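Following this line, the structures themselves.
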Structure P
Amino acid sequence: MLSSSNYTISFGKSFNFLRVATLIYSSAFLLLFHSTWQVWLKLLLTIPLVFQLIRIFYNPIPYAKYLKLTYHNKEWQLYERNASTPLHYEKVRIVINTGLFFLLELRKANKRKVFVIFADQISNSTFRDLKIHENFDQN
């Protein structure tokens with residue numbers, strides 16, 4: 001039953017990613033302005049932080065390079081936005097699940113890739129199926 005199942009995870013916009021990024025960048029601003037560095041250095045270091053936060057605000061996609069991840073015919077396929085053929089992986093493993101996001105590891109013979117997937121990028125049923133598939137794949 002599970003081998004004929006198909007899964008798709010789209011790497012689209014994530015409000016949870018935006019919240020986490022805002023928290024991290026706010027902490028960076030706070031640490032920067034409470035440091036003992038000179039004012040001109042603080043302002044200079046603030047510029048790239050502001051530009052990056054604005055970019056994330058207008059396009060809150062954690063992995064803009066990738067389009068989607070699918071499971072089809074006992075193989076995981078990772079589609080890049082500007083590539084004609086997908087990258088192929090054999091196994092998948094959920095490394096850690098925090099509720100807000102989880103770490104997904106894709107593996108093949110001598111290569112592995114880890115993604116942070118936020119809870120609003122995947123449906124509950126797809127996540128449940130992914131956990132079941134992971135348990136059957138390990139056996």
Structure Q
Amino acid sequence: MAENEFTAQELRDLILKQRPTFKPTKVLGERAYLRTDMSVGEANAYFQDARRRKVRIAQKLGIDLNHDEPMEVQLQLEQITDPYAMASRIAHRLCDAGGNRVFDPSDEADLEFINSLGKEFLSTASDEEEEPSEKN
């Protein structure tokens with residue numbers, strides 16, 4: 001076997017050893033951590049949370065979503081601005097040293113609270129990490 005070639009089992013074992021990574025940051029002068037990546041499950045939850053929020057907004061606006069036509073619904077939802085997009089990003093990334101999130105990204109009260117915070121929290125969420133992108 002060539003150098004860097006793995007059997008399926010070896011590759012599986014290597015992948016299963018992967019863990020989220022964190023980097024230290026300061027929040028209100030105190031040490032906190034930012035996740036530098038998301039697991040597949042976390043990225044899925046991120047997109048599902050955003051979609052649920054947009055569906056609720058569409059319903060409040062009286063927009064009739066035709067769930068029989070998923071592409072049409074997707075196009076309709078793309079036109080809706082998520083007022084919690086940045087707050088959700090912060091909630092997904094900000095954690096303690098053990099990787100435990102400080103805020104619940106599915107809790108609208110937490111997202112509302114994050115939205116009320118100052119510029120330091122915006123900087124925390126905006127530092128050079130890109131938002132995960134959803135591939136269609």
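Nothing in this text is a laboratory measurement; each read-out follows from the coordinates by a stated rule. As the structure is a computational prediction, the values presented were derived from the model and not from experiment. Cβ atoms are built from the backbone, for glycine too; each structure is taken alone.
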(request) Using distance in nm of label points 7 Å out along Cα→Cβ at positions 99 and 115 as the calculated read-out, with 2.4 as its value, let me know the right label among P, Q. (result) P
(request) Figure out for me which of the structures P, Q the number 2.5 belongs to, where distance in nm of label points 7 Å out along Cα→Cβ at positions 19 and 107 was derived from the coordinates. (result) Q
(message) Starting from the value 22: which structure in P, Q was relative contact order in percent (Cα under 8 Å, 6 or more apart) calculated from?
(response) Q
